[in-house]
Structure I
Amino acid sequence: MSEEQRVGRILTSSGWVAGRIVYDGHVLAIEPGAVALGAPRIIPGFVDLHVPGGGGADVMQGADAVRTAARLHARHGTTSFLPATITAPEEELISALAGISEVQAKRASGEARVLGAHMEGPYINGGRLGAQPPFSRDPESKFIASVCAGQIVKLVTLAPEVEGGLEAVRAFSSAGIVVQIGHTDADYETACAAMDAGARGVTHLFNAMSALHHRAPGVVGAALARAEYAAIIPDGVHVADGALLAALRAIPKLFMVTDATAAAGMPDGEYPLGSHMVTKRGDSVFMDDGTLAGSALTMDEAFARLLALGMPLEEASLRLSTYPADFIGRRDRGRITLRGWADFVVLDGQMKVTEVVVEGETISRA
């Protein structure tokens, strides 16, 4: 790959540097120097750990669908991500994970980098499915062992209160797979036990989990009291702004995810979500009974919402890029640093994303 450069105000791991960034697939140099008044800002590319789809395609449909989602989200500033499977029969999960693995092995031009898979379910509480299809089941040691051996899954969402749930937390964690608590009706004590067993956060905080009550704190209370990391959907629909602000005060490394379905980047209409069909209306996605069914959010929209809430640019970058990368142990992503991957977005004076670079490749936003 040929050497490129951009001039502007660059948000590095050590703070802002006015000057130029020189890169091919990796950052070759960050050189201080004079920049023009109004020069663009260059910040780390967004890292999304929860992406069921996008551009009309659902991750469960296989490699071509994963590539479609990767192209859609790259145009909106996501430079790396975890495609998310949803609850399904074992053979369907195996097929979907194989498709994710194929795309992870070779990034095509125009795509965000796939870092592995987020397996959301099937070990979740059948009473907290949300939009998940009704294929939840108790953990099975044989399938867990195959998932751990496959090295494709980097993040698992499960409910610790199901039969064998805490043992599953320990098995995944000991294999180096990060575990989040989600789609769960666990009480506070069980959620804390899961954290003690190795669970490191919660999936889409506040949604599809036992709520906070002052005499029954639930999973939300455990997250606010104990968690260093948690994921949340900042679309203004899944979580009210006041709840998001409260979580920001309580959870040091709260990070943002889209939970974007096939409806992301698409007009209103019906789209697949595993074995379900869901409907996009405006900025939201619903099942027939009105249940929220993931989102149509993209990370540039999430970024804009955080800034509109008054969050400083530097903090928004941490919560959209650095913290999610760190959560899955990818210190080579989510930051601009010498010899790191050349993953960044360029912002204009209104803090709008005008350019996206993935591993040194400028992505067409058309």
Structure II
Amino acid sequence: MTRKLFVAPGYEPVGEVFVKHHSRSNPGASFAATVAGEQVVDLWGGQQIDGSPWRDDSLCVIASGTKGICAVAVLMCVERGLIDLEAPIKSMWPEFSVGGKGEVLIGDAMAHVAGVPGLERQVGVAELSDPIRMARLVAEQVPFVPIGAPSYHAMTFGWIAGELVRRADGRSIGNFVREEIAGPLDLDLHIGARDEVLPRIAQTTRASNYDYTALSDPNADARLRHVYGMIPARRGTSAFAKIELPGGGGVVNAYSMARLYALLVNGGELNGLRLLKPETIAVARRQRSFGNDPLSGRLLRFGVGFELNPNPSRLGAPLDAFGHTGAGGSTHGAWPSLRTSFSYTMREFQLESEDLRAAELLAALHSCVAVK
């Protein structure tokens, strides 16, 4: 589907902010938003790494923004009676019981309290390419933060969610997303991209000062290396996008992510198809964990896989905002009280403390929606 750049009347300030950050000579990106299911913004611009222009079908790695997609897949299994969020995770996955973590409720495991935010061992690309192997490693990992305390499961969240879907449905989470979400809703959204998708995936770049504090700060908790040290530098390449990496390897454009969250903010229906009931979405948005991460000190607040406002992530001003951000700046979510969804995807990863792109776009969007 070929789309045209679009800014609805009254939303011109969003377009102005986008052009400020992504004029023709800047690293490419896309931003999209819907209100009450209707598209109000659909923008893309800037350059690919080779200097060619960004296109409507250009895709980006969205890092942890992928977790929101995983949450939808798990919720669909919940609605089908295949997963019980209030059951201990050992009821579906007995091997996960190592170190006492099998008693964690499935819904709470999806809220980052299972005690295994990382792996105390190195993993190679071959292991990362095998989601069943990675799930087994997570199951075997002894908790190294207190069970029940929210600690960001940067990559292990994805293997937990993926294994729950596999045990419930039989398919990998990448295939489930392709066949049950992206296909029916006509979304250009992938966890484990097929070969024909690879040419459209932008190679990510990093701003000169971009780094994981956990890997560069000598005063940081040493255990953070178990959380972030397994994230490969090659994650931003199109070849790496073939790996089914549900914790942080999804590729998508802003249009498709905004449409996915439009479904969540409009009662579970999109394009005449209903994937979720409103009450299931309400359960997912209910707070299941809250507190400071014992490793990073960062305030965390999660529902079933979704970040919830207020928290340090940039989901906009409304207090009922939910969604998921990604390392480097991507931001995806919704404002239920305003029936608004949004997504920002970008090629260049920037340092969180200095990155204004998503925050300014969401501030402009909120100023437009709030006066309608």
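A short reminder: the numbers here are calculations on the coordinates, not readings from a lab. What you see is a predicted model; the values in this text were computed from it and never measured. Cβ atoms are built from the backbone, for glycine too; each structure is taken alone.
Tell me which structure, out of I, II, gives 0.40 once FRET efficiency 1/(1 + (r/R0)^6) of positions 56 and 144 (r between Cβ atoms, R0 = 30 Å, to 0.05) is calculated. Before the final figure, lay out the partial values.
Details: I: 0.40; II: 0.10.
Structure of origin is I.
Hey, distance in nm of label points 7 Å out along Cα→Cβ at positions 80 and 208 derived from one of I, II reads 2.5; which structure? Show your work: numbers first, answer last.
On the way: I: 2.5; II: 5.1.
It must be structure I, since only it matches.
Once mean count of other Cβ atoms within 10 Å over residues 32-39 is calculated for all of I, II, which comes out largest? Intermediate values should be presented prior to the final figure.
Working: I: 10.0; II: 20.8.
Biggest value here belongs to II.
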